[in-house]
Structure P
Amino acid sequence: MGRFAFWKIAAILATIAVATPAQAERLSFDHRLVPALKAVLDGGNAAMVDYNGSNPRYITDVIAVQGRSAKDWDVALVIIARSPSAKAATAADWLEELRSDARQRCSASLVVLAQEEKSITVERNAESCPGKYPRNAIYRIVQGKNSLFLLAVLSRGDLDSGSRDEWLALLRSAHLE
């Protein structure tokens, strides 16, 4: 791994740990629970990670776990940190945005897997979506005092049960610091 690639990946990992829309809250999770994700992050290929901090109120990271790059992936982890807004002030509001987006794209079912006071984990299956819209997704939305966070596992194909279990363990490990 080249020196530039190493430092770019290190900077992105640091950003993931502290990516918040100008707030003190941090979302942490154990990336080691998904060996394929850990391998990508340890691999140092900067093309597999895309950080977009152009809007400090809506920061995104895309990490390609399977595929050629963060722009051309088959399975990806998407991390979003956003400031609450009039449209989405709570985890439940953000879930409604996800439901609305799924309905507009194709026939999809969203099933709540876990719900706590400040977090919701849901799974979306959309077998018949056109184009590159991911067929399967698992989302965890976490509501902090000043921020909302989303971890999304997106797959253009089916996740086998072993991979799904690993991703669910990663999502369960997510917590605010």
Structure Q
Amino acid sequence: MSYVNTVTSMSDSLPPIIEWFRPDRRREILRVFAIACGVLASGALLVGLANTGMIALNDTGRQVVAVIGAITTLCGPLIAVIGLPMVIGGDDFLALSVDGVVVTRKKVQQVITWTELSAADASTDRLRLQLESGRVVEVAERFAGIELPDLAARINRTQQRALMGLLPVPTQTNA
């Protein structure tokens, strides 16, 4: 029996999910918006300086500054349009299922069964899933709506319920 089942295809079916947590991407989103706004504001400033004559340049110099400013102004929103899907487009998640903990990162899925899991711990800045084999699976992401110690406690509580047979058993339907 392996300590971690690795599923390489997202099309493989997941066990029935009890709870699902997505990574908190607020910092990355804020970074993309800050860069995009900075580039946009710089471009607008260059266009404004070129058109007001506040800088001592000849007509050719002003036109060059205005063109650079216009290109920079257009690049700001382009950075946001390209950068945001890169940040929020991933399918990373952590889920508690009837079978165990499902950790999906970069389209690689790990299923740690409840019997393979020894304990979940968040005493450091990472979620640590201790396995019965002695191996540790570390999850560095923060998750939206829950702190890591609370998530570790929820994993441990769900594991206890699963091992005692208190989780809902999915019903099979015939198609």
Structure R
Amino acid sequence: MANSFELVSYINRKQNTNNERCFDAFLQMLESNDRLANNYTMNNLKLDEMYFYNFLFDNGEPVLASGSEIMSDNVVRVMSRYYSFPDYRTDGTNLLDKVDDFYELKYVLERLNEFKLVIWSRDKSPSFFKRLKAGRPDLFSEWKIYPQKIELRYKDNFQSIFYVGDITYLSEVIYDNSQL
């Protein structure tokens, strides 16, 4: 990773660092026209549920934002409310190309030891997770793909799950436990 990158935790275990650069980055996120743009409003970021909400900066410019959302006492969801700023988006030809080479994810994984299960979820198919596992075994060899979509915390919020840790704790975050 280039030396010009700096990670700033806006939220660190519910402690607000009150960083002006983060506020400016939030404003840029609000201007998003992305498919999930509504997720990036201050009301929908779920900052009160985040263990971390991090911004990565490159020479003061925001690169990405990503959260580690506390789902239960034992389960945390990484890459929550993930946002890649337009100037730093990859062209999409290789979905494993990440401008930060997963630096933010590695950073939080080193600090989430109190959780028994770490999940990464998507509302789309698990194909991306399959490519991650095959293409980046250096990071994801221990991770597994849950065999079916689950209703994550809310009715009709069906998500594919990529996880590491004790899968028995998934029941704590499934809307309808009869799915198990």
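Identify the structure, out of P, Q, R, from whose coordinates distance in nm of label points 7 Å out along Cα→Cβ at positions 66 and 90 was calculated to give 1.2.
Values: P: 3.7; Q: 4.4; R: 1.2.
Value 1.2 for distance in nm of label points 7 Å out along Cα→Cβ at positions 66 and 90 corresponds to R out of P, Q, R.
When FRET efficiency 1/(1 + (r/R0)^6) of positions 34 and 114 (r between Cβ atoms, R0 = 35 Å, to 0.05) is compared over structures P, Q, R, which one is greatest?
Going through P, Q, R one by one, FRET efficiency 1/(1 + (r/R0)^6) of positions 34 and 114 (r between Cβ atoms, R0 = 35 Å, to 0.05) is largest in P.
Compute relative contact order in percent (Cα under 8 Å, 6 or more apart) for each of P, Q, R and report the one that scores greatest. Could you put the intermediate results ahead of the total?
Numbers: P: 22; Q: 25; R: 17.
Across P, Q, R, relative contact order in percent (Cα under 8 Å, 6 or more apart) peaks for Q.
Quick check: -9500 is what I get for helix-only ellipticity at 222 nm (-39500 (n - 2.57) for each DSSP H run of 4 or more, over all residues; to 500), calculated from one of P, Q, R. Which structure matches?
P
If you work out mean projected area of the Cα convex hull in nm², for residues 42-121 alone for P, Q, R, which one comes out largest?
Evaluating mean projected area of the Cα convex hull in nm², for residues 42-121 alone on every structure, the highest lands on Q.
None of the figures in this text is laboratory data; all of them are computed from the coordinates on show. Predicted model, so just to flag it, every value in this text is computed and none were measured. Cβ atoms are built from the backbone, for glycine too; each structure is taken alone.
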